[in-house]
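Once you scroll down, you'll see the structures, which are given as structure tokens.
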Structure I
Amino acid sequence: MNIAYAYPWDVVGDPAAPERLAGLGVEAVALAASYHSTRAATPYHPGHRVLDVAHSAFYLPVRPEAWGALVPASPSWTAPDAYLRARDALTAAGLKVLAWTVLTHNSHLGAAHQELVVRNAFGDPYTHALCPARPDVVDYCERVVREILTVGEPDGIILEACGPMGFGHQHSHEKTSGADWNGHLADLLSLCFCVACAGGYPAGVRDLVRAAVDRPDPAVGSVEEALGAAADEVRAARVGLSARLRARLVAVARSVAPGTPITLHANPSPWAAGAFAALPSGEPGADVLVGNCWGDPAADTARLRELGAMAGPGQRVGAYVLVLPPRPADAEVLAGHLAAYRRAGASEFHLYHAGLAGPSRLAALRAALS
């Protein structure tokens, strides 16, 4: 199945959007139902060309009775029921609609509730990153899933940021690249030391992380080497956070909408902290495991093979394919990538992003899919 990703504002107010998306050769649209702040190009919309999405928002009506300690914000840049309006328009064009659901990445709630966010070994808060070790955060994620399935009635749900976020994921006006905290240093800076997480690590881990970040040893090239004997216990704590949240959300989804397919944005690395949560041992409760394919094609295909190796009977593997820069707007290059991902086991192409890509890129995507 081919799935184009889009925002509600790409569709609401643009009567031509559903047929344009259907004309790409896709069967479904992953439509954002809960999403973080961004600044988005809208190259086709009759009413605007750039949209400033100032904060994380929920694109279904925010019913007060549905929420607990954490309540999502409604958008002011589009209709408060934009997801429902876009869903109906896309369905009328013969497309399935999957609810693209961003969970712990929420700078609006993080800024308002800094006691609930990820904190690194130096005590710095990541206000875009709600920590799933906190019960209020897990409760919020459950309510997001329940409300989307109950009110949104999608043809499927896609869970993104279904675990702890970390240092490396983009935030507003990101200016951290010059510090060269890449690879395992970024993973170390993604370890959470909030009051709920710190007690789950062996003694001395905070000092090991600080030392590795401030005095990087060129001979140390992995988190395991930096943490030494503590690595296994820290890894188990981190993987457990994602696994427990995932189990809760899968259970909620199955109880509310038993037949609705569940897709996970997943990363086989146990140290993953971001939109693609750590999934080193698989997840039998999901229908589709989607791996990020935005980087080096060799690394992307290796990641897909890892996901395929952990997939259970009947589970599918999807490739999250970038059609934006720095990838060229070239149908032949894109078709080559798709073929490589297919050989690596992908049976679904999740195409990012049909609302942000300009006309030449959509033309290349259409040709590559055909």
Structure II
Amino acid sequence: MTELRPETRAVHLPQPQLDGSRPITVPLYQTSGFVFDDPAVFADGMGRPDGPFVYGRLSNPTVRSLEEAVSGLEGGVGAVATGSGMGAINSVLLGLLKPGDHLIAQKPLYGGTAAMINDLVARFQITVSYVPEADPAALRAAVRPETRLVYLETIANPVTQVADLPGMCAAAREAGLVSVVDNTFASPILCRPLEHGADIVVHSTTKYLSGHTDVVGGIAVFASEELYRKVWHFAVELGATADPFAAWLTLRGLQTLPLRMERHCSNARELALRLDNHPAVSAVHWPGLPSHPSHELAAKLLPDFGGVFSFDLAGGRAAGERFMSAVRLALLAPSLGGVETLILHPATTSHRSLTAEELGRHGIGEGTVRVAVGIEHVEDLWADFAQALS
């Protein structure tokens, strides 16, 4: 069979093989462990991520199906599913960095990741340099003898800068560094960072991959066996591995990911264009707009521009609070990537751990509102936004 496209891969998930048949959907293996007749097979399963199923913290058939499915979508050699997106990020960072190492990270970052890096700096004597997300020359200039890793986001949270993945990953590889890319906002439908030279891709599967606001999970996908096995061993010891029920729900959502992403993006486009022309709005941050600083790069790198954007209200924080209190259809809630449209105030929620200086560095203002666009009818969403803005 020829190489399958992502839209087809998402539907035809890896299945457990039975005696002469296989299930249509991936079964839920809700068990903590497995029984063996052969001690040698038992022992073999304890030491590798692709071995016999032994114990839930090490491996599970449902979890492995999710790992194989997302690895296939991203083009990796293997994946480690975790209990949350931060579980995936921490498994990678803590599994690959040691005290005294140096990390290079792009300037706009998800607040949880930024807080974790600050903790690494404070507790483990790891140093960090921040560089613009699309400046390979700045990355090269930041490299030190002790630099080990580069951390990027395909589309940054919440003002949606797009990373120059080909350029940044090439610069990292020239310096012998591991490049890690958070691909949550894009999903494998819009971008596959391993194809652009990344070594590791992380996702919060809570978001677009599961897609129905009923799961918390994460996953890390690897371009090399060496990194895959190294991080798997650490994640197992850390206890970060995924629960089979969460993996099962994520697999159910994954099959409709291509269809949902198409609607998320088209709705975001219409709302962003209308808000960009509204007198109460001072700026809209969505890479599909020609005015966005990442627009030209995004148009080259992505087939569409994502379902999340943010906008700044001319009245600052007071106007933002009025807007968020006035919406009726959109929901004031954390997270993104579900079928519902969600809004939040980054400065006091997703990025609350950052100082005022750090918020400014990330492009987040007091009046910034983030919108995670759902799949509702766009005219209903606009009617809600219009009445809230008035």
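Consider the structures I, II: one of them gives 133 for volume of the Cα convex hull per residue in Å³ as calculated from the coordinates. Say which. Structure of origin is I.
Any idea which of I, II comes out highest on distance in nm of label points 7 Å out along Cα→Cβ at positions 60 and 348? The structure with the largest value is II. For the structures shown (I, II), FRET efficiency 1/(1 + (r/R0)^6) of positions 4 and 276 (r between Cβ atoms, R0 = 25 Å, to 0.05) is largest in I. Quick check: 0.50 is what I get for FRET efficiency 1/(1 + (r/R0)^6) of positions 180 and 196 (r between Cβ atoms, R0 = 30 Å, to 0.05), calculated from one of I, II. Which structure matches? Answer by label: I. Which of I, II yields 16.8 for mean count of other Cβ atoms within 10 Å over residues 36-43, as computed? Of the structures listed, the value fits I. Distance in nm of label points 7 Å out along Cα→Cβ at positions 108 and 140 was computed and gave 1.1; which structure, I, II, did it come from? The read-out was computed on structure I.
For which of I, II does P(r) over Cα pairs in 10 Å bins from 0, in percent, for residues 220-259 alone, calculated from the coordinates, equal 24, 37, 35, 4? Matching structure: II.
Where a number appears in this text, it was derived from the coordinates with a stated rule and is not lab data. Quantities reported herein were computed from a predicted structural model and do not represent experimental measurements. Cβ atoms are built from the backbone, for glycine too; each structure is taken alone.
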